[in-house]
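Multiple structures follow.
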Structure 1
Amino acid sequence: MTRSGLKLGFLASHGGSSMKAIVDAIARGTLRAGAGVVISNNADAPALAHARALGIAAAHLSQTQLGSAEAVDRAIAETLAAHGVELVVLSGYLRKLGPVTLGRYRNRILNIHPGRLPEYGGRGMYGRHVHEAVIAAGERRSGIAIHLVDEEYDHGPVIAARDVQVEPGDTPETLAARIQALEPEFFVDTLRRIAAGRLALPGGVAPPGESA
């Protein structure tokens, strides 16, 4: 960990609502961390524009631009490392990470999922699909899960979770709206706990070759 706190890197495909909330918390001084870089596979992503407006490094890295998934994987890992990133936050990133990035940042990549895991995770279980499945199953509760990212969709260990009540008459849209409203601050709070040492990650959070 750096003297100023966790050095964070962000991957976002579109707006990056959790990324914005985290960066705002850093700016307010309510989260002891620093924003190293924001990466997107979409050159027009609002997340990149938001980063640039705040003076945070921003990078567009996509297969269209670089030619192959392998090249993107290497570029992501190199870009994160070049900005001293210790912990990676996925904020609506809609691409699967490659082996170089996963290997270099093993147990230090966090994703937020709009449902309970493992019950409502896995390939194809994202966004509206999760909420539709929850309601179709007649569940009385859904949730939010923050988990470590590995080679499988929504498979890594859950490090923080919060229940969200399914209300009578809920639709996928109303349930999604309620969960989405809670996700950013839940992510910020989870990072506060990590930064304060109240929530430990396997192996700590220092980059390879450095002490935590």
Structure 2
Amino acid sequence: MSRVKLRWYFDVISPYAYLCFKRLPELADQADIEYVPVLFAGLLKNWEMKGPAELPAKRIHTYRHSVWVARQRGIKFVMPPRHPFNPLSALRLIIARGVQPADIARTFDFIWAEGRDPEHEFEALAAALGEVEAPARIAEPAVKAVLADNTAEAAARGLWGVPTFEVRGELFWGEDTVDWVRAFLAEPTLLEAPDFRRADATQQGIVRR
């Protein structure tokens, strides 16, 4: 029997993507994971949404909640000195190096376990990855195109945030959907149950102008 393919969309700007990444080994026995870097800001622009950091109360809540989740799971978590930062160079470097899980892990840890700024400390991040030609590599048009194409394709598939799982054409958004994804992998007809179908068929009520 062929293995299930799972796509995991992420941006290193997201603390929730970091926390979710730490749980991905829990899915390794059920699926083959493809890591897809996208630009969260591009998704926000596509859907004309504000990010959590753009709403003062939500910004603080997001950071506090990230600290809480990390504490509960025993994950080291240190906020970088400023957030949001520009993740473009870090994402492009991951792409230039072939989107390797080890590079993704090291980048996440650099930002969220060590509390460092990947934009202002990009040279240090490149050194941590063992990359000596980072400026030239992230400037390659092909590398830039991959990130742009990933983001556009993600938006076309309906993605609005990170992290997001895509399994069998279905989307599961958020660091807290790992258990739901596991259930869906084990039971492919899960979303066909009457209560899910009723939820899908719910009509939109008030529309904010």
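Where a number appears in this text, it was derived from the coordinates with a stated rule and is not lab data. Only a predicted model underlies this, so the values are computations on that prediction, with no experimental measurement involved. Cβ atoms are built from the backbone, for glycine too; each structure is taken alone.
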Mean count of other Cβ atoms within 10 Å over residues 157-164 gets 20.1 when computed on, of labels 1, 2, structure 2
Mean count of other Cβ atoms within 10 Å over residues 29-36 gets 18.8 when computed on, of labels 1, 2, structure 1
The value 2.7 for distance in nm of label points 7 Å out along Cα→Cβ at positions 53 and 189, derived from one of 1, 2, belongs to structure 1
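Say we calculate relative contact order in percent (Cα under 8 Å, 6 or more apart) for every structure; which of 1, 2 gives the highest result? Display every interim value, and only then the final one.
On the way: 1: 21; 2: 30.
Top value of relative contact order in percent (Cα under 8 Å, 6 or more apart), among 1, 2, belongs to structure 2.
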Value 0.15 of FRET efficiency 1/(1 + (r/R0)^6) of positions 125 and 197 (r between Cβ atoms, R0 = 35 Å, to 0.05) was derived from the coordinates of, among 1, 2, structure 2
Working back from -13000 (helix-only ellipticity at 222 nm (-39500 (n - 2.57) for each DSSP H run of 4 or more, over all residues; to 500), computed), options 1, 2, answer is structure 2
